[in-house]
Structure 1
Amino acid sequence: MINFKKIAILFLIYFLFINLSYSKINFKIVMKINNEIITSYDLEKEINYLIALNPQLKNVNKKDLNAIATKSIVKEVIRKNEILKYKKLELQNPQIANVLNNLIQNLNFSNEEQLISYLKNYGISINDLKKKIEIENEWKNMIYSKYIKSVNIDKEALTQKIEIISKSNFIYEYNLSEIVFNIKNDISLKEQLEIIKKSISENGFEIAANYFSISDSSKVGGKIGWIAKNNLSKVINDKLDSLEKGDYTTPIKVGNNLIILKINDIRKTNYEIDKDSELDRMIMIETTKQLDKFSNIFYNKIKLNAKISEF
């Protein structure tokens, strides 16, 4: 007489053994950030996500890809843990749709279905992407709440700048990419710059941005898009004026950080200025710059208190 109970137990043991073996191969623990375990699967998925946003990363060696993905995971987990102290993450933020639409345009897709199909090639679901967008958005909202009163805007200076711009019927715009980095204590600035320049020379600016930049734009190869010349500081314009398309600047001091800018393209655009709208736009740009500075300072502060172990 067949003992179905014994057969069922044997099958259960067999499948548990197979799953355990699979886990050992594919789910090796590579890192612990505070109380969160990061596996080799998480690392591989982050690599695929970053390649989806910046396909040039396909040309990067595995060691550097792991380093780039590790940096990205650490930042995301530390930010997420800080956000969760104040609110739940439930994909309810209305800003997610706006960011998703911008990403669809940046990747030259017509609709969300095309983006979903594209992400599937990298093993990424649309919900995976939305979760990442939500963390980034909620972090920005938190930084805004904490530091908006510390933002200092010189409206008079901006108004004077608009008066000068209004005398012309066109503007120059730069399409820019950036590498924002901290000055390290363990090596000299000269050595640090040589390492970054070598990476740019060997791998290209976008990949160097993925690797070295502390800005959120690092995920898309440092791309920040079109910016009007008049929205940039005199120091930055003085650097850019001497460059051509494809060139990049020497480091520019911005707050506690340094920034290297690359000119991807330059265009001259006919422009009829609405002074009130332009003032609002300049205030928004300057506010974002200052909040980004506070964001980096706050992130570095909480990162110092985080327990990060690599295995």
Structure 2
Amino acid sequence: MNLKDISLPIEKELKTFDEVFRNAMRSKIFLVDAITRYILKQKGKKMRPMLVLLCSKLCGGINERTYRGAALVEILHTATLIHDDVIDEANTRRGLPSINFVWKNKASVLMGDFLLAKGLLLSLDNDDFSFLKIMSDSVRRMSEGEILEIEKSRSLSVDEKTYFKIISDKTASLISTCTEIGAAAGSINGEYRNAMRDFGENLGLAFQIRDDLLDFVGKKSITGKPTGGADLKDKKITLPLIHALEKAPRTEANSILKIIKNGADKNGAQTVSTFVYEYGGIEYATGKSMEYAETAKDILRQFPNSPSKQSLLSFVDFVVTRMH
């Protein structure tokens, strides 16, 4: 199943969201408005707003708060992408020149800051204080996760426990924010909100493990990155590699770490990729991704059957089988 099919129960609501999102980013400053229009041209998958809308519908219904919550998470996500592109010196985003490539770093950083402020004001102006609390904690976790990853990648000292701490904070925190905000908008039921937060956390972990697997098993034509290459260039140690390093003889593991430390070229990346396959890293990480996916599905079983619930179950399947 693809995202278009998954979004069918909220097809009409997604169009309304687009309007709310566009209005929430408006500015009277010409350059800000020009960059905003450029952002809106970069059509993303809208996975995060979809999650907010589906979870809100599942827990009671979609209302004005739901749309504001969906706009808040998408504004925050957009701000982090702009800042990430500056940090990574990326020249493209979703097939178009990145904002920092077109308008340079200074305007990009300030645009990211502007969007963060817009997101905060959207909640404050409408007294959505619970959203702000959820979101602020997510921003803290995302920042801490990124910094921990930088710290550990310098020394190449990432074990499995550290890896899960990083991906929980870096990726799962924002996805659980989407699902919790959706529940908080759709219902005052605290148990629903807790369940949806846990659902999002498990979905986010499954999502990131799959993402890290794609660096080894992805087809270049689909992912746009060479097998075993993209993360190694940044000296990121992910779950498939962590498991292989633990299972391999110490001398072989050390020689692999040396390749990564020296900056793996094409041949080096292929050597690392083969090593990960040989020592069961792919199977292990795939199994872990499926485990988190099953936990996410189990959480949904407490809710009555509905098109929204079916779409969320399909969303979980999509996350662990996607090829890009």
Structure 3
Amino acid sequence: MKNNFTLPVSQDTLLQGIRWEPEQIIEAKGILVLCHGMAEHIKRYDAFASFIAQKGFIVVGYDQRGHGMTLTSMDDMGYMSDVDNFEAMIGDLYSIVEDTRKQFPKLPLIVLGHSMGSFILQRFVELYGMRIDGAIFSGSALNGGPLITIGNFLACLITKFKGRRYRSQLMDAMSLGPFNKPFKPNRTKVDWLSRDEAEVDKYVADPYCGKLFTVSYFLDLTHCFKVIGKNFELIPQDLPIYMFSGEKDPVGGQSKLSTKLFKKFLKIGIKDVSFKLYPDGRHEMLNELNKQEVYQDVLSWLEAHTA
């Protein structure tokens, strides 16, 4: 069963979401909250969410502000807040988690964040890790260093002269442009997403996917990376964590940055952390050629951590 819902999170933002439910909701094993990536929307997760729901879990997904059904105007795509995009989206995830807990107070609740959603989740578990029962990171990475500092400085400079709503081809090219290079000759601009050409073509044809984001997004993203990097020790050590990535995911630095994140979790003493790296996989493992294997691996981890 699938139901739409809304959740007001501020005077001007009404989150639009979908809840996938098992046939016998009173026998649900747990809850999985989905936090999607940049320039996409929650309906892209329908096949995965339906699979998990059929196995006895409630799945809650929502379109983040600046995305999908939550948009009130296409002009606002890629613009989330006049103050801080990521602070706003982290607050939205908190609102979704708390609202879901009120509805199902006895069920264990786990959050899965993909790509941008995984970076939101990284900061979320630093601030509110005690409010959830597990975290799953898809297509994630540990970002920091000189390139992030340079990107933040440049975004700050462009914002100062052009404003937060300006859409910078330069920032987009610097941030996302290199992702397709390892997959030449390129068929599309987003070959890096998946080896499944049908999934890539659906993304390209979707009016809610792949649009140029505002400069404030990149400004707040690079700032968020710097904040995350200084606060990993705040993550509760008893919070179970599962990571999965494609070996050739450029967001994960062709597995270097994703492995670095896994090692960081180990270093800070997370007691239950595991990492699955899929050979030849690209960025969206939930939309890859072997997605059924990925679905089953996530399900196995969920069942083991909600028993």
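Brief remarks on what is shown
- With helix-only ellipticity at 222 nm (-39500 (n - 2.57) for each DSSP H run of 4 or more, over all residues; to 500) derived as -18500, matching label from 1, 2, 3: 1
- Given 6, 25, 33, 24, 10, 2, 0 for P(r) over Cα pairs in 10 Å bins from 0, in percent, calculated: source structure among 1, 2, 3: 2
Any read-out appearing in this document is the output of simple, stated calculations on the displayed coordinates, not a laboratory observation. None of the values given here were measured: they were computed from a predicted structure.
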